[in-house]
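Input: structures, listed below.
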Structure 1
Amino acid sequence: MSLTAAAALALILSFVISGMIAMWYLAPWLGKRRRAEALTFLLWTQVFRYVALQIFSAQQFGFGISDAGRDQIALGDVAGTILALLAIIALRYGLGIATVLTWVVVAETGWDLANVTVIGVREQLFAKAFGSTWLIVTFYAPFLWVTLALTVWQLLSRRREEPRGATT
């Protein structure tokens, strides 16, 4: 099996499995939590996007990505990490800006994941990814898409709920 075929299969399986977990377990669990708590839980999955900084090491050891592509990926994910942390803090303390910050995370994440997909296709990164880069692309990225969809669902379906802190 080629690297591209293996990555595509792993990606499909990750989307299917993440979707099943989301529908069968996460959605019902989130529905039993206060809005701030549900959003906080989902935002924590975004915090670890700084793992993309490994792209500097991967490039140094042979991952064939352009410097521009590398920098866009790293910057987008570090920005997503920082924004998610700010939204979590705002949710925890019941700050009025919490919902706006969460929508900013949604917008940044959606844009970044789409941009990374374009970079990946343009530079044929599926055929070049190995090690931790391969795992991030085939396992973590699909999970981010699924939790992003859950976050949008929570924001839209529970928009009338009083935004209280996650611990109050």
Structure 2
Amino acid sequence: MKIEDQLKLENQICFPIYSVSRLITKAYKPYLEKMGLTYPQYLVMLVLWEHEKLTVNQIGINLQLNTNTLSPLIKRMEQMELLKRTRSVKDERSIVVELTKKGLNYKKEAIPIPQTLLRSLISEEVELKDIISLKETLDKLINLLNKDLKNEVIASQST
């Protein structure tokens, strides 16, 4: 590849990943709107359906989001009566988040969403095995990049 071609949009690894992410998020929108949720709120719900009760920090780790991004999101969801926040008994600095009955009931409505979306992605050009392979590759990249980021943080703290 020529040096001047390195900065072409079509040669960037990040742009197709960014575009697919935006398009898939957009595909979720009609399903989530029926539930009154945004995509980030849906992600919080997924984590809480899986773990029931977590601190804001633990939710952030699971979703790779910082507390500054999560706090207003969680506050809004509490106003929607989907979850409740309480101070941790073990550590008053930590806020524990758990689903309300309403939040738990949303799970029934959300169950068909992932399968419906997956089916909409399968076509003559894209088979299920392609999607599975892509997810596995993305998971490997996430792990690799997280490891690199963690090593950078450790290195910067030791200098």
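Structure summary
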| quantity | calculated |
| --- | --- |
| Which of 1, 2 leads on mean projected area of the Cα convex hull in nm², largest value | 2 |
| Structure from which 1.1 was derived, distance in nm of label points 7 Å out along Cα→Cβ at positions 117 and 149, options 1, 2 | 1 |
| At a computed 33, 23, 21 (Cα extents along the principal axes in Å, for residues 37-108 alone), which of 1, 2 | 2 |
| Source structure (of 1, 2) for FRET efficiency 1/(1 + (r/R0)^6) of positions 29 and 61 (r between Cβ atoms, R0 = 35 Å, to 0.05), computed value 0.30 | 1 |
| Identity of the structure behind 17.6 (criterion: mean count of other Cβ atoms within 10 Å over residues 69-76, calculated), options 1, 2 | 1 |
| Read-out relative contact order in percent (Cα under 8 Å, 6 or more apart), computed value 40, structure in 1, 2 | 1 |
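Each value in this text was obtained by applying a stated rule to the coordinates, not by laboratory testing. From a predicted model like this one, the values you see are computed outputs, not experimental measurements. Cβ atoms are built from the backbone, for glycine too; each structure is taken alone.
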